[in-house]
Structure P
Amino acid sequence: MHHFQYQQNELYCESVPVSVIAENVGTPCYIYSHATLTRHYNAFYNAFESMDRLICYSAKSNSNKAILNIFARMGSGLDIVSGGELYRGLNAGFSSDHVVYSGVGKRSDEIDYAISSGILMFNVESVNELELINQRAKNLNKKVPIALRVNPDVDPKTHPYISTGLKKNKFGIEIDAALEAYKAAYEMENIDIVGIDCHIGSQITQVKPFEDALSSVKSLEEKLRSLGIKIQYLDMGGGLGITYFDESPPHPDEYAKALIKNLKDLPVKLILEPGRVIVGNAGIMVTRVLFRKTGQIKEFTIVDAGMNDLLRPTLYNAFHAIESVRKFEGEPVKTDVVGPICESGDFLALDRYIPNVKNGDLLAVMSAGAYGFTMSSNYCSRPRAAEVMVRDDQYHIIKARETYEDLIRGESLPAFM
């Protein structure tokens, strides 16, 4: 459930008309519902109430400071994949000992920053990385807590670009090689083995892939225990999907039931890294119709938001529902909803039936709270959109729209020119 609903043919975010925000803030803009964010976090957290658990919100899905602060205040941990996300998280109020650091390409300076900050653990993705962390920890005279991210070769039945648990993916250490990697880690002076990590992909709409991955992880844990290596944390990652179109992902309660059933005899603290399932349907992107154009074989609705603002349709051919901010009568029209970018791949929807809008009308691109603004760019020198938070009958700009001056900030001409 989300809090974007029509009242007398006008789309509202909680108790604020979306059109009021668009008129005052401009378009394109992202709008987030505070009530939806908190409701979704609580639903996920409470689903696992029978287990010792730490929910580590996935920063990459939406890393705005205001959104991070909501979850930090609710006691959440944070899943990060860069030094920048660590900085954002600490700045937003997260406790460093609630931070887990994943990602296949951690730089030495990022590793040093995380060690010095005292994070909960590194999710290590290769033996090379393990060796580097051990060396950096030695330089800093620290013993560093780690989990190895194991790749269980499980098909998550999702888009290939967001599948992370197959042998052909770049992530983690293959399950067959993990035991030897743990043995190597056990011999390292500045490494403290505390966990096992497993993340198989994103936008997963079935429970079975999670169960299959968990089966492999449990087998590994038993082997480690027999070697005297005690595991305190089991990090099962994130990846639970949401409904964009006709998907039927499991409810967090169903997801939790499946995991808890398979973990009841395992003496570990469960770590989960949800992102999309919490923020995806908590946000929309609002865009204004610029022009209508009729070709010989296509009808185009040209809007002021492009692939630089919302990349998912172009990158994944992802579906986002598109609604008119003001409902009106009339037959829908079949059209491509396209942006102003000079790319044929610049579209929000292809061959989609939408209301017969005219120049100046507002459209809401639904389910845009995850991987929307975070994946946006300045391509074609377009300032990035504003972000807005709504709570009850109030709204606040949580990220100002960039200006033309922002586009060249930090640039300079070399002395030899």
Structure Q
Amino acid sequence: MTPRVSWLVRSRVFKIAVVVYLVTTAAYAGVAGRRLLRHSSDNHFVYLADSLVHGQLEMRQGPPSRNDWAHYRGRWFVSFPPFPALLMVPGVLVWGMAFNDRLFSVLLAGLAPALTFVLLSRLRASGRSDRSERDDLVLTALFSFGTVYFFCAVQGTVWFTAHVVAAALLCIYALASLDARRPLLAGAALAAGFLTRTPLLFAFPLFVAEALRTHAPDAGLARGWRQKLAALGRPRVVRALATFALPMVAALGIAMAMNAARFGDPFEFGHRYLDIKWKARIETWGLFNYHYLARNLACALVLLPWLTRAAPFIKIGGHGLAIWFTTPPLVATLWPARRSDLQLPLWLTIAGAAIPSLLYQNSGWLQFGYRFSLDYMLFFILLLAIGGRRLGRGFLLLVALSIAINLFGAITFDRATSFYDQDLSQRRLLQPD
């Protein structure tokens, strides 16, 4: 491809990505509606940004609610990872505590869809995806409106803003990881992702696999373990992995220093000190334990809407809906029509990012669908892109169904409470008999 043709291709991709950003952002803003008129009541990142602006980690004023604030030795802290708060620092410098975190979140929400289209186009240009531009737009629409990203994008509260930021960072990480072309950028994106959503640290298999494939093609993931281990010692592989790891080591150091300064322990992130009703559960089982696995697997893979005899005839439990129910086309990832050298790395990346949340004390509650799936949803979309199955009428119908389901969630969650179970104990997983 000549430089001129290459420039034209990139220019077209960029223009379409801008349109994707504008369309998705407008849609998210439209669904968010009046929420955008003022900041949320769960604006933890604004409080943390305010603390950072004033050179401290302790909150300068008491929390506005009793919802996920850490209390330790008479002081209040925001225990959520700090990267989204760093992004809000300029806004807090201008508007102070009145900074509108909801509007901030919605304006960022269009980035992940736009970058998803760029990523899919990159796979197509490299020959690792045989999708058309139309197919890439369909898959982009699926991610944007046919997954739980839709309902998260229109909330603007601390938990959902973290997912919006993390989704864009995962796109940057994946783009930089392909062919291991930008190890420093890949590491920086994943490091920022860790400082946004902790499980993202374990999404490293994609870059490692691409580094092996690119710099030691005779020892790729399809080879034996001895060849893989030997290849890890080759100079080009070592250089790529070391460059990739450097930002993540720095991020770990920052997190540990913050933990030590706040809670006297570099390994204490502060969730143990949250002012919540289920502290006894954490004290008994810890933040991560096999004890939580069965419940979290059910939330991810089993939970369905409840049918009732009274209006509105449907209810959704506080733990949300299964991944396959909110996004039915994902089942196609289990039966690809063609094999690709990216499939195993993507599945390993999904497993790496999923396992921490499956062992975590919280299921993502309260939620419309299993929101923790956004830590790896992008990689499912990539599996669909490289899987080779034709995106025919049946697939498009499933995409339309996904969009309808998630539009319902985006409109109703935290607004139309009659559709949602109001039990706040976290103990009700299934519909009562």
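All of the numbers you see were taken from the coordinates with simple rules; none came from a lab. Worth saying up front: this structure is predicted, and the values here are computed from it rather than measured. Cβ atoms are built from the backbone, for glycine too; each structure is taken alone.
Can you tell which of P, Q yields 1.2 when distance in nm of label points 7 Å out along Cα→Cβ at positions 78 and 278 is derived from it? Working shown, then result.
On the way: P: 1.2; Q: 2.4.
Attributed to the structure labelled P.
Using FRET efficiency 1/(1 + (r/R0)^6) of positions 94 and 134 (r between Cβ atoms, R0 = 30 Å, to 0.05) as the calculated read-out, with 0.70 as its value, let me know the right label among P, Q.
On the way: P: 0.70; Q: 0.10.
Among P, Q, the structure yielding 0.70 for FRET efficiency 1/(1 + (r/R0)^6) of positions 94 and 134 (r between Cβ atoms, R0 = 30 Å, to 0.05) is P.
Given a value of -17500 for helix-only ellipticity at 222 nm (-39500 (n - 2.57) for each DSSP H run of 4 or more, over all residues; to 500), point me to the structure among P, Q it was derived from.
Q
Rank structures P, Q by distance in nm of label points 7 Å out along Cα→Cβ at positions 30 and 390 and report only the one at the top, that is, the highest.
If we compare distance in nm of label points 7 Å out along Cα→Cβ at positions 30 and 390 over P, Q, the biggest value is for Q.
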